[in-house]
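Multiple structures follow.
Just so it is clear, none of the values below were taken in a lab; they were calculated from the coordinates. Owing to the predicted nature of the structure, the values given are computational and were not obtained by experimental measurement. Cβ atoms are built from the backbone, for glycine too; each structure is taken alone.
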Structure I
Amino acid sequence: MERLQKYMSRHGIASRRACEEIIASGRVKVNGRVADRPGISVDPARDRVEVDGRRLGEPQKKVYLMIYKPRGYLSTVADPRGRKKVTDLLDGIKERVYPVGRLDYDSEGLLLLTNDGDFAYRLTHPGHSVAKTYRVRVRGIPTDAGLDSLSAGIMLEDGITAPATIYFIDQKDGNALLEVTISQGRNRQIRRMFEKIGHEVIRLKRTKIGPLSLGNLKSGQSRPLKDIEVRGLLKTAGVKQALKERGHTC
């Protein structure tokens, strides 16, 4: 037996967390009956599972991609307002993939996409604390005391932030460029952190997720992850055992 949201995620529908929302919305049927709670277990060998009227078949081959998300694109697979999505930039990918976590509409840089729900879950779960590094241009020059408060953890409306690592890189036209590494993924967290000490974020670019760097990838470009990169990310997320045969495309 297998939890319904895990079964759906394994079939490339979405991350486990997103699958829970899909279930709660009444879009899933198990053996012809609407399943509206994520705690349901299914037998993959016997039960018929449908999402939006489409029966789930054999799991897709696992796909792991990295992309340089440009500013002005959504980190989602659908938008009712018809705005540009990061998946619009993909070419030649037959499998349905979705973003691992998010980057703000006005932010740019490294983003992962996959159809492996377990992989996405491990990298985005708050308990796994995968570090992410950003280049941040802010308006004005923060004081040492201000940066120290961000490094130690600062109180926002949704609670105190975890400690961050911050390096001052340079200043230009009276504005500072910094490198910031955090292990949380709250909504617009870095922007809100700097707003708290009185500095607007002018530009934000994610350059690194765990051991994986953006490298020479240009804006809008994507590439498959290498097997060693997938293993490295999972190791960072706390997976002690190396990947076994998972049928992924790398």
Structure II
Amino acid sequence: MPDDLLGQLKLNGAVPRHVAIIMDGNGRWARERRLPRPLGHRAGMTSVREAVEGAIEAGVEVLTLFAFSEENWQRPPSEISALMGLLEEYIAKECEELRGQGVQVSVLGDRGRLAGGALAAVERIERETRSGKRLALNLCISYSSRAELARAARLLAEEVLRGTRRLEAIDEGAVGDKLYTAPWGDPDLLIRTSGEQRLSNFLLWQLAYAELYLTGVLWPDFTRRHLFEAILDYQRRERRFGKVGA
């Protein structure tokens, strides 16, 4: 089945260059099985691999995953500890494989809040995969879009105060250049799992013209087949960017 869908999307034409995913539903997946929430997060690690490998197969160039928000720091300490442990475990298990697949990993967000072990793991995977050319994988960790925009405003204000930028030169392009995602451009397609219908403070600026694909599939059940279905749906749409259609 996945191979059939892959063949279809290859024939259909343009594949989204940049796909972003809000990975939602780990807790609900665990609750439905009467399991502790951390086991839902652990199950979701398999889906990360499915999404990465599916993106490579489909020809996606950039994959941005919302892994841990700034708001998530408000969760119980035990859950945060489990999540940070899973981050370290994921990097330890997948780093070599990702490097071998030509994946370059970048971590976007306020890494100043990461504890020593998690921070060291993040720095390691960025360092060891920096030569990857096949897929850019962005992991948004300790990430808030509003905080990202505030950071961009501060950086631009500092340039104005230093006299290296004129106030009149601050436009959309200037703001975009100060965002974490500047090297990779805006997503073409946003996928959100678990049936929720909100952006949850994720890439608010960058998603202005992205196509949205909402699925009721819980993240631990997400496979490359679901990714291919989302891309096929994207290929059937006409992107107008506010202009009149053909």
Structure III
Amino acid sequence: MKHSNSFTPSTLVISVGGSLVVPTGGIDTAFLTSFKSLIKRQVNKGWRFVIVVGGGWTARQYQQAARAIGKLELDDIDWLGIHSTRLNGHLMRTVLRDIAHPVMIKNPTAPLTHWREPVLVAAGWKPGWSTDYVATRLAIRLGADVVVNLSNVDYVYDKDPRTHTDAKAICHISWEAFREMVGDTWDPGMNAPFDPVASRLAHRREMTVALLNGKNMKNLAAFFGGRRFIGTVIRHS
């Protein structure tokens, strides 16, 4: 099922799943190349972007290695993930350096008075806060009521489609129903479509989150262009 859209050029906050930037096996330069091309085309049409980058396989490698050696506290696991998001964020900022603010944002509460460029790249801040939550906080600061979350799947499903052949794609879902699915507790390294803490904040602020497959550039272009798109939309009921 496809959604319709009616955006006009403005500032859009995008939470880019780290699995897109660094999937199993290493950095996906093909994704970065295609994503850069798409963002530059949209910038030429008047868009501005805040791009918040996740940790992906980088984070999981470090977390798994540390767990294999000894017992870890949750803060230890979280900090490994946070620094992984910052490494991936610096990579994204470097790829977009001709249109991006020269400093990557690590604190979403810091002043944005010096941001003049079309793109601002951000990453993780502190334990208990995922990059989804950073993206939501930045959207609120900028007065944006939509956050785009990019992963490597087309939809949120009612069951894990990798293990359940009868899993059904969800096109529209309320915050109440979505939060029942993901719960209320943040766990470093968890693989939720949109993390529980960010979901609680977005729900309270009556925001809309669109979850799209970041590998489908044609679909992302359709979303930006106000055309029908494939994905899951979470909104206030």
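Could you figure out which one of I, II, III the value 2.2 for distance in nm of label points 7 Å out along Cα→Cβ at positions 96 and 128 was computed from?
Label of the originating structure: I.
When distance in nm of label points 7 Å out along Cα→Cβ at positions 48 and 200 is worked out for each of I, II, III, structure I gives the greatest result. Using the calculated result -15000 for helix-only ellipticity at 222 nm (-39500 (n - 2.57) for each DSSP H run of 4 or more, over all residues; to 500), pick out the matching structure from I, II, III. Answer by label: II. Please state which of the structures I, II, III yields 1.7 when distance in nm of label points 7 Å out along Cα→Cβ at positions 88 and 144 is computed from it. The structure behind it is III.
If relative contact order in percent (Cα under 8 Å, 6 or more apart) computes to 25, which of I, II, III did it come from? Going through each structure in turn, the value belongs to III. Comparing distance in nm of label points 7 Å out along Cα→Cβ at positions 80 and 152 across structures I, II, III, the highest figure comes from I.
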